[in-house]
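Colleague: Presented below are the structures under discussion, each in the form of structure tokens.
Values quoted throughout were computed directly from the atomic coordinates according to the rules given, and no laboratory measurement underlies them. Please read all numbers here as calculations on a predicted model, not as lab measurements. Cβ atoms are built from the backbone, for glycine too; each structure is taken alone.
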Structure I
């Protein structure tokens, strides 16, 4: 099976984060790891729907989970965040090159 390029992986992540609730979870977790109960409260969604979104993010390795007693704590997977950051930096650098060419002509 053909391995996906970095760009393809980033595009998949962007599609996943295109969902308002999933983006809300990621932004909430940007402030640090949270207990699942805090996430449910923040989202103001039924538990089954919030769990669905957490599952999508976890399966795509955007977030990670760990058991903490009887609760589960979620946090961002820093590797995926860095991967997205590099992708957007590449876009910005390309845009800057294009703008530089426009002004030089």
Structure II
């Protein structure tokens, strides 16, 4: 999958909050919403909504952790550390560039 490195980066960010937490997030999204890990790439708004539904105000902690990881991995330029949807979209743009234009080796 072209964007697997984005998902791997999200995994690492969620792992920093505990592997059991990461597994619970993915399992709950899948069982309650039929939303798979791979759907994050194409439906980041829905992913953000699921985090907000599951964790309410503490969802910002998860979002910030994920955004920080994406910014570091893909050298993104965001207005805020809370722009999860924008970070995923920018990371996809980086990976969609022709190989010689990519700034980061994923």
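Colleague: Suppose you compute mean projected area of the Cα convex hull in nm² for every structure in I, II: which one lands on 6.3?
Modeller: Structure of origin is II.
Colleague: Which one of I, II has FRET efficiency 1/(1 + (r/R0)^6) of positions 68 and 84 (r between Cβ atoms, R0 = 30 Å, to 0.05), as calculated from the coordinates, equal to 0.70?
Modeller: Working through the options, I get structure I.
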